[in-house]
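Below you'll find the structures, each written out as structure tokens.
Throughout, read-outs are computed from the coordinates displayed, never taken from laboratory work. Quantities reported herein were computed from a predicted structural model and do not represent experimental measurements. Cβ atoms are built from the backbone, for glycine too; each structure is taken alone.
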Structure 1
Amino acid sequence: MKIVIDSTLDVSDDLRKFVTVVPLNVEIAGHRFKDEKPLEEVFEIMRKSKSFAKTSQPSPKDFEAAYSELLKEGDWILSIHISSKLSGTYNSARIASEKFKGKVFVFDSMSASIAGHILVKEALKLSNENPEKVLRELKIVRDSTKFYLTVDNLEFLKRSGRLKGVESIVSSILKLRPLIEVVEGALKTKKVHRGNAKVLKDMKKLMENAKEIIVGHILNPQVANELKKHADSLGIPSEIIAVRSCALSVHLGPKAYGIALRM
């Protein structure tokens, strides 16, 4: 089995060497590039150009090229992608997979970012199993994984069009800080607070019954370390992942952070 992911799914450096990453596309002020640049550079481009970024999914041909190369070495491919409700990436992969029937199996994570780490980790444990069993087990893991996040500035989500799921509560009061949950693949507001302290408190409470915790952050290691320390105090296995996806980060903004919980 070979594993393909798109660049919006963040996995640890240890797991990254076992996957092939197909990048999304990012465009800022007319400049288009693959989702491979350092985040600091991308946010600096946005700052200097005074522009928000646009992103687009890889084309089916991008996936076809990756699949063709990998099938020279492996019997079949598991292709795991950002929620189909957040991006057209899953659909591009699905279209490409039709050229390799019985060889490529496309899986909708129904989530994004660090939730992908949990799925890839589980898939690697099942690498000697047949596709049907792998997909069956991944669905169980997916359905038992919760993902919560918050952003420092809602203007990024608003400009990107990703605010729809939280718009009803916070559309005109952008100074409030939302606790956002990924529900059935879409962004939904769970709570809204004034200030970061109460959001952090909520996240820590949500961590209490988890079996595994992944902490992710966009240029915000201080908060990530605080959440990791809390996970350690609970005796729950945990890991910090610094988000590297530009295509994801330009919609959330710097200082955003979140937790993926395997329940």
Structure 2
Amino acid sequence: MVPPPHIPTRPFDRSRVAFQPIFGPEGRVHGLEALMRFFPAGLANESPDSALSTESVFEAARREGRIMELDFYCRQQAMAEIAEQSFAGLLFLNINPASLLNESHSVGRTDDLAERYGIPKERIVLEITEETAIQDYALFARTVEHYRDQGYRIAIDDFGSGYAGLKMLASIRPDYLKIDRYFVSEIHREPVKHSIVSALVRICDSLGIHLVAEGIETGSEFHSILNLGVEFRQGYYFCHPVFQLSDIPGRIPEEVSQGV
């Protein structure tokens, strides 16, 4: 296992990459989201659900001015693990906007990693969180467009959870839009959430954007999302994050798809 980056006040000593599948319209795996899991020293059971808060680790890096270092470390670990386990589908990588806008950011580093691990850039989807306030949208859009020109696909993650919303959607025109868990939770009981997601389906259809509902945890949520026409689905209802790709079903199990 590669050691974590040197962050003097880091609250973790070990890390692993977990993966959670994104299922497509036919119920088959469309791609995998890479999720870093950080653990304190001496933890006996390193399971994906027993990790430290990812937010606390990134906050420590932010205080130390090492957010870009940690961000690239996560990219490297995800690519190395996906190459080692020989997955040939789409890899969704979480990217911190602060890293993209860092004055010392080097756009060639991701290309170098993709080449090193033999992953075509067309198979890499850069997920940009929408939770962070972005001050310079023109610069941010140019940076994202550079990655797109190199062949990467772009996703907006946690859409609706932060400050940007439709402004980010209009600025970077992503390939994928991932609806925040808040709008999926209890959608079958809350008409307002149902209406918002329905509107997003229409917007994404008109713009040619793939819509992903993440955080699906119940059969009722899944069938509401399905009936609204959301193409792609992700959540604990189908599969928890796992370390080994062999633990991921190749498609949504029949009993799950039927809401059993």
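Just checking, which of 1, 2 has the largest value of volume of the Cα convex hull per residue in Å³, for residues 21-92 alone?
Between 1, 2, the highest calculated value is found for 2.
One of 1, 2 was used to compute FRET efficiency 1/(1 + (r/R0)^6) of positions 117 and 205 (r between Cβ atoms, R0 = 30 Å, to 0.05), and the answer was 0.85. Which one was it?
1
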